[in-house]
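So, here come the structures, one by one.
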Structure P
Amino acid sequence: MESIFTDYLQAIVHAVFTGVLGIYLILNLQWYSYRIERVIFRHKKQKWHLLFFLVPLITYYATERYFWVFLFFAYLPLFIGWYAKLDKKLVFTGRVKRFFGFLILVTAAEQISCFGNCTYYSVLVPLLLAWALSMATENLFFRYYRAKAQGKLRSMPDLKIVAITASYGKTSIKNFLHQLIGNDLAAYKTPKSVNTEIGLIADINQNLPADTQVYIAEAGARQRGDILTITRLLQQHYAILGCVGPQHIEYFKTLDNIKAAKREILVSHNMRKGFVHESAAIEEQLLEVFGEHKGDVRIENIVSDLDGTRWDIVTKIERIPVHCNLLGGFNATNITAAFLCALELGIKQEDLIRRIARLKPVEHRLQRIDAGGKIIIDDSFNGNIDGMMEGIRIAENYSGRKVIVTPGIVEGDEALNTQLAKRINEVFDLAIITSDVNHDLLSSHIDHGRRKRVFNKAGLEIMLAHETRAGDLILFANDAPNFV
């Protein structure tokens, strides 16, 4: 009887432990775009791998039949507490459900074949098999849905496709272009920050209306070839290549690699015209180069403050004064890119100038909010050095007390974060650091009396309530989920 009880307990412990490790594995894969190499080598919290995967796994094999004590009284409470504090929890998509389906089947098969005959069950085998079966299945689904998306695009012969990429600002350009042409053309844009091949395929199949005249798609990249696969999917007619800089330098290693990756947006067989920022350093036929220092179209006399942004668009034949209510001088570049593309799509210049003046801000990008007597500048979706410096410049001109809430530049190197920290120390009365990733580096350049550390969103809310008051300006500069 005792032996049967032990066998059942062992099977339950194995099933629970495998399931929890499965949750940890698929959650991390979801965070890192289902790239196992990024989970292993690029994860910002490697200690989590040690705490929630490697140590429990070693303990499982070391303690054998007594592992249940560690599982139920140590590991599970710790894991549940950790998961509860995550601000980006597991989303149970079809892909995730299929992974757990495979995991349950493989785990059950192992237990049936081994019940009562094994000192302990394997845990890695079910995980690896479930992951391999999941990858193979998703590859088949991907091929089917990609062909379906391409077929849908071909079935719309009058559709014009605009693809947009940049190191930063591509979501803003997309939203601005949609606002500029939406009154004249049936335009559809990719939702939120959908910018991967898989995301675009799903968007085309599920959301793209059949009567769309202009499809505005955003293209992102983590490595060479990512944008090329998007270009081969869309075969866009127009391309906007915005500002190129050291964003994601940890993946690309050099700025030249980043430029080469972004230029993949220009190789479409259907290309009619491309609009390229001067930072991409390229001149070819069918391209119109724009920028502050060189190009066919110049952006001059940029003035930006808490009341909005003004600048001149200078072509070969005229100077066009432009203004909008949006914060941040970089908006001049992004709006000019959208303006040029909208002109090419047939929108009248005078209509565009009026619409620019009425542009709505992109959420969480230098978005001004007045609440409780405080001026809040929400720039939490801005993670590049130029954008963050612009937010600081705007805050610097405010005469009252200034507070910044930031994790630093998450996907930036030491030099960029050092540059950022020194400016923060010059401008702000209080800096609240929200991530472990850059905490030590930022702290080393920000005076001790001007900095504080928070560990989660709840702690941030409490700190803001205690540390800020009416009349303060609070800049939320970049944001990061707590897995980074």
Structure Q
Amino acid sequence: MNPINPSLAAFQGLGPGLSALGFAPFAVLLGVIAVFPLVPSTESWWGSNRNKALVALLCALAGVGYFLANRGGAPRLEETLLDYLTFMALLASLYVVCGGIHISGAFAGLPTTNTLFLALGALLANFMGTTGASMILIRPLLRANRRREHTAHIVIFFIFIVSNGGGLLTPLGDPPLYLGFLRGVPFAWTFRLFPHWLLLTAALLAVFYFIDEVLLKREGTHLRHSLLEEVRQAERKLHVEGWRNLSFLAAILGVILAAGYWVYPAFARLYGDGVGRTCSEVFQILSMSFIALMSYDLTAPRMYRPGLPPPSSYAKNEFSMAAILEVGILFFGIFGAMMPALAILDAKGPSLPVSHAWQYFWGSGFLSSFLDNTPTYLTFSTLAAGKAGLAGESLAALAGHFPRLLEAVACGSVFMGANTYIGNGPNFMVKTIAEHSKVKMPSFFRYMLWSGCVLLPLFLLETLIFFR
């Protein structure tokens, strides 16, 4: 079994009371995110990004303070900050670049059209990431359904399929899988997860189609006829504006691949794993920031006035930085507040009674529902390697000799990020964009009711078929 990281040794000796206290900053932040929008006296106060920033900062400082008070190492703090900046560089660059792509055409909010949108998103998520696919498709999907009365369920299933489960088949699909790739898992290894992906995706698409069809019938047959007429009268079957941004999107994917294939291995070989990881993340932060600035500069929105050129694709998408700013504020608090929680999990992980694939699936999935799924994936995959007597620094041996354990961790981390709004980065971005488009999204707890009713039975089915 792998020895405990010396910088986390103090957390291994914490009793139940102090361990619970280590989870308190994150629990408080989670409670505020869930409850404040529901209480009339705090709803308007919470609507200000300034107030969100205040709460996030206080919870982040509490988490970091607890971590350092228990002799947590400063290098871990630096790693967390770099992780956050890399995370936000990826989200922000994809948000800016994809915000400059305007898709229109002969599609309206019919159940068949909506289902095809979600199926396309599930495929694209494997090649441009769940964030990239979400940012490209959510706006045209919302426009296609602008005349529908019931639209919240469309966004919910979009989060289920496109923003989470769709990105299971390649390391580009979701950050946990990319981290596994950096830790030695072969690039094509995730192709073996196709049956798991197909089962969940097909089942969710079928359930969505049924629900969407029922809700459209409730809105009356006149709306269906009106939507069909809208499709027939459309001037173009498909029209894409902002084509140059597709090259910027490809550049972002190229940066991700370059960081994993060249930058990290080169510096890790010369100076060690820590330096390699730092150089890789700094390379991504600088490169993605430059790409986002270039994209915005070349596709800058213009206000439409008579005599001026027509509005840019940004203007047509009603693009603003409000959504990504809100995501950045909240995830700053999440990254800081979860530091002691993850340190405790890392330190006490070897003593956890986890040995079977289904336990890794549900354990990694439960934590990925609330904590960031990337460190959760690393915690459970390292735990699986340690309990199997393998080196945790490289996951290649675990992928080769105990593939079912790594399959369980990968599926749990990717699939169950859909259980809450904060389980995966794109979730909150999609929710915020939908709300800016006047879609009344369910509260934190109501969303969890949806995920509990729809996703949990499918996760049980996945367990019985693949992880029993």
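Taken together, the values in this text are just the output of simple stated rules run on the coordinates, not laboratory data. Treat the numbers as computed from the prediction; the structure is a model and nothing was measured. Cβ atoms are built from the backbone, for glycine too; each structure is taken alone.
For distance in nm of label points 7 Å out along Cα→Cβ at positions 45 and 69, which of P, Q scores largest?
Once distance in nm of label points 7 Å out along Cα→Cβ at positions 45 and 69 is worked out for each structure, P has the highest.
Can you tell which of P, Q yields -14500 when helix-only ellipticity at 222 nm (-39500 (n - 2.57) for each DSSP H run of 4 or more, over all residues; to 500) is derived from it?
Only one of P, Q returns -14500 for helix-only ellipticity at 222 nm (-39500 (n - 2.57) for each DSSP H run of 4 or more, over all residues; to 500), namely P.
Taking Cα Rg over 2.2 N^0.38 Å for each of P, Q, which is largest?
P
Given a computed value of 11 for relative contact order in percent (Cα under 8 Å, 6 or more apart), which structure among P, Q does it belong to?
Corresponding structure: P.
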